[in-house]
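Please go over the structures that come below.
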Structure I
């Protein structure tokens, strides 16, 4: 039976590229039939990577049949996975997020969770000498994942391991790192085709704080004005998205990649309190700028208070 390799819902570049990378490794190196799939439409940056490196867009699935062998990458959170995930045969987990709990396996499996900025970086290490056999398009996917997750090394999640690997891959591909990162971020910043609800859900995770359920959404961009100009309509959509998704509140952070800061939209007193208690911010209107805030994983989620 073919092993399905997938990451989290609302797939970004790492959750799109890493399944492609690991499916290549399983097929070509380990001799295990494998197929990358996605749990939703890839975001604009991930779609750019697929086209740039000549991949076919992986099939989008919404559920997984019982006993299907699967490898989970870039998450270990059941809320970000198919509802029936525990009925599948989870054979491995490769991730760089905190351990959430709730997944159940049918036997002992390989689990690798490391404090690196990118799942693809972990995969490179797991491959060992076989990483030298990666074709250029797989290297390109890996480089894209690293640049995306580290925001070209601006994110506080960046490690020396991630940076060294990105520089090595760029050299082997004869690619200018800065120029390629700019292409990635330009693709990520193109939000013109998306509705407000689609933008809110594009890069978001559910997280509960002291009984309050949040959808924590992040929009990373080099053109923040394109998002900020839609502030009023976006905030109007928060209540509908929260109701449809079964959460209490939406937190939307617009991360300005170049200026290394985030703007949090503040539609009500609950979010105002979150901004003040979590980030020590002073809120005077319907948004607040948070200098230096770049990473949901390292700076936003761990600090949330209500």
Structure II
């Protein structure tokens, strides 16, 4: 983890936050390439390019707006499945504080004011072993686990919506089952990534899952949702400044993915997700728009220039 800051320790602070870790990829995805306005490569969009822009947006010591402190926080485990001992939590618990935090997750220059929660669970399903030549004498645990997943996708919580989200998401991320080709599997475990809406309860989701049938249920990883709205001068002004640097409107949006913004929010620090344009994060063709990086850096620089006024409660230009 790395932190850097400029400005007076006693002044209100804006935190620029990001992560350098990425999800697994093929070897060729770690060889960046440029095609037109697109920079391709694992982590380009999520979120090394945004972090680089944040670093360049940090003012020199003699350029810091009067009355404002600016902090850069970098962690290396945002993509981790660990529920405890996470880097961003550690920074906050160790005393990192500010009046507003921006984490540079990919948002296409929109301001993410809400995010789904994470409930990652492991379901263990038992079956009955038999010889592979007579599968009708056994009970295939792999097939039972897949059927349970299909039932999970159809549970009531999965069909709900909210103001900023069409639906929750349910993804079957991993599956383990069977120990021999010629044997009916008698046990199967599946890891399911549930991204639930801010108005939903993880306890209620687990209650519904338990009603699917006999299975062991283990929570692997959980993060609460973010639902803070835009009733903040910090957020409103960020949208205004972003609007001036690119075509379209930097509307407030809900983010399907989760982020470490929740680390700041739980400590009472308003936080949003805000990053450049691109696509394909966690996929085979991840890319970030180079021109949007320029707009992104300029937005951050201009925003920090008016930060002192916001800290003083003055919303006038």
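General remarks:
- With relative contact order in percent (Cα under 8 Å, 6 or more apart) derived as 13, matching label from I, II: I
- With distance in nm of label points 7 Å out along Cα→Cβ at positions 102 and 126 derived as 5.5, matching label from I, II: II
- log10 I(q)/I(0) by the Debye sum over Cα atoms at q = 0.11 Å⁻¹, for residues 78-181 alone derived as -0.62 - corresponding label from I, II: II
- Origin of the value 0.90, where FRET efficiency 1/(1 + (r/R0)^6) of positions 166 and 278 (r between Cβ atoms, R0 = 30 Å, to 0.05) was derived from one of I, II: II
- Among I, II, which structure scores highest (criterion: mean count of other Cβ atoms within 10 Å over residues 30-37): I
- Read-out distance in nm of label points 7 Å out along Cα→Cβ at positions 150 and 270, computed value 4.8, structure in I, II: II
- Read-out helix-only ellipticity at 222 nm (-39500 (n - 2.57) for each DSSP H run of 4 or more, over all residues; to 500), computed value -7000, structure in I, II: II
- Rg and Dmax of the Cα atoms in Å from the coordinates reads 18.9, 59; which among I, II: I
- Read-out FRET efficiency 1/(1 + (r/R0)^6) of positions 54 and 86 (r between Cβ atoms, R0 = 35 Å, to 0.05), computed value 0.50, structure in I, II: I
- In this comparison of I, II, the computed figure 0.95 for FRET efficiency 1/(1 + (r/R0)^6) of positions 158 and 190 (r between Cβ atoms, R0 = 25 Å, to 0.05) is attributed to II.
Since every read-out is calculated from the coordinates, none of them should be taken as a lab result. Since this is a predicted model, take the numbers as computed values, not measurements. Cβ atoms are built from the backbone, for glycine too; each structure is taken alone.
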